[in-house]
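Asks: As C-alpha cells, here come the structures.
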Structure 1
C-alpha cells in the first residue's frame, strides 16, 4: 500500500489546462467528422492518460480512506 503522503502527491497530479483545451478541440473535430488520423491518435492518447490519472486518483483516495481507519 502507498503511504498517505504519496497518495496526496498523486492527487495533486492533473492534466494541464492547455491539454484540456486541446482535448476539447479534438473532441469538437471528432464530433464534426473533421478529425485527421494523427489527431485521432493524439486524442486517444490524451484520453488514455486521463483514464490512468483517474485510476491513480481512485487508488490514492482509497489509500487515504484506509489510512484514516483504526487498525483492526
Structure 2
C-alpha cells in the first residue's frame, strides 16, 4: 500500500526541508542549508503518494546525508 503524502512531508520536515513556495496544489520544498536541493510535491495530505514522488523524496534525503557526510570529513 502506498504511503500518504503527509508521511512524505513529515520526512522532508525531519531532514530540514521547508515549503519555499506554492502555486495551486504544487509545493516546492527547499532545504534550509542546501538551497539547491528542492522537491516538488503536488498532493493533498490524504492523497496516496505516487512511486516517483517517494523516489524523489528518498533521493533528496540521501543527497542531504551525503553532503552532511562530506562536511564532516
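Asks: Once distance in nm of label points 7 Å out along Cα→Cβ at positions 19 and 51 is calculated for every structure in 1, 2, which label goes with the largest value? Present the calculation step by step, with values, prior to reporting the outcome.
Replies: Numbers: 1: 1.6; 2: 2.9.
Of structures 1, 2, the maximum of distance in nm of label points 7 Å out along Cα→Cβ at positions 19 and 51 occurs in 2.
Asks: One of 1, 2 was used to calculate Cα Rg over 2.2 N^0.38 Å, giving 1.51; which? Each step should come with its number before you reach the end.
Replies: Working: 1: 1.51; 2: 1.10.
Derived from the structure labelled 1.
Asks: Please compute relative contact order in percent (Cα under 8 Å, 6 or more apart) for structures 1, 2 and give me the label with the greatest value. Each step should come with its number before you reach the end.
Replies: Numbers: 1: 59; 2: 31.
With respect to relative contact order in percent (Cα under 8 Å, 6 or more apart), the highest-scoring structure among 1, 2 is 1.
Asks: Ranked on FRET efficiency 1/(1 + (r/R0)^6) of positions 11 and 27 (r between Cβ atoms, R0 = 30 Å, to 0.05), which label among 1, 2 comes first with the largest value? Provide the component values of the computation, followed by the final result.
Replies: Numbers: 1: 0.75; 2: 1.00.
Ranking 1, 2 on FRET efficiency 1/(1 + (r/R0)^6) of positions 11 and 27 (r between Cβ atoms, R0 = 30 Å, to 0.05), first place is 2.
Asks: Sticking with this structure for a sec: Quick check: -26500 is what I get for helix-only ellipticity at 222 nm (-39500 (n - 2.57) for each DSSP H run of 4 or more, over all residues; to 500), calculated from one of 1, 2. Which structure matches?
Replies: Values: 1: -26500; 2: -14500.
Derived from the structure labelled 1.
Since every read-out is calculated from the coordinates, none of them should be taken as a lab result. Everything quoted here is computed from the prediction, not taken from an experiment. Cβ atoms are built from the backbone, for glycine too; each structure is taken alone.
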